[in-house]
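Below you'll find a set of structures to go through.
What follows is calculated from the coordinates using simple rules that are stated; it is not laboratory data. What you are looking at is a predicted structure, and each value in this text was computed from that prediction instead of being measured. Cβ atoms are built from the backbone, for glycine too; each structure is taken alone.
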Structure I
């Protein structure tokens, strides 16, 4: 907070990097409390990566929406930063989607017995919740990302910002449903 009110660029860069590293470390270490598996298991890798990808996706879609508002206020700027955050959002969305399905396969085939039981419980008791999570949190934002790109090509930053709003809602609801699945089954989906 202090770095925002000073003009010391070196201090601002170091404090930003320190906060980013501390937040990422806290996210990765807190993932361990959500599973019951030995340290040398696939869960030790899958859970922290799933948490990190969720945070990255939420961050990129939020920054895209906020950056779009900047273009609405200060017109005539280069679209390069907006396009860069858009591309990062799409990469984060695709990587999280692929990781979601790969982690399901890996956990089912190589996870500890408790994880396999929870996966079976997910399919029998909570399959509708999982399908809604994938539809709202992954498929809908993928479709919206194509629409955002089409509006950036025109260029129409107002429409792109509105579509980022809708994508933010989809990603946010998808992540809330993922946390509900985590609470019900202890699975990082």
Structure II
């Protein structure tokens, strides 16, 4: 099959010839093309590129960007977790007397953890509700610029949201448990 890239059915104005072969016949076909090319008067030497290699070169930059993006995403998650840990520590320290009074009055550790984590889980849930439509819109537009692309499914956002909630719950749970297990006498006697 011949493709005329200039619109005129002639081989003299074209620089490239596209050839499709079965994978097992690539080497014999390329040798035959090279022999046929040497019989033609030409100023150029015979050279060829595989389409798969050209496509790989096109996506090499994108692959590098993906690796850097993964590193930055991991770093962002780590920094966000540290920030949330600090915020929860501050929040628990501000409510140390309330936690001490609740413990003295018989509240269990799970109740105190629920009390401290409710606000943060609600904030993360609201953030997820805002982020999902925005992320879907941006990703769908970006993916449609590729010839071969995947479609975005709902479960991808559900997994991302669950991971965000899991990180929040673990971070809040650790700090809230530490605050709940503290001696209430020390917290009430601090002033």
One of I, II was used to calculate distance in nm of label points 7 Å out along Cα→Cβ at positions 51 and 107, giving 1.4; which?
-> I
Using distance in nm of label points 7 Å out along Cα→Cβ at positions 59 and 75, single out the structure from I, II with the greatest value.
-> I
Work out the source of -27500 here, i.e. which of I, II gives that when helix-only ellipticity at 222 nm (-39500 (n - 2.57) for each DSSP H run of 4 or more, over all residues; to 500) is computed.
-> I
A value of 10.0 was derived for mean count of other Cβ atoms within 10 Å over residues 67-74; which structure in I, II was it taken from?
-> II
Consider the structures I, II: one of them gives 9, 31, 30, 21, 9, 1 for P(r) over Cα pairs in 10 Å bins from 0, in percent as calculated from the coordinates. Say which.
-> I
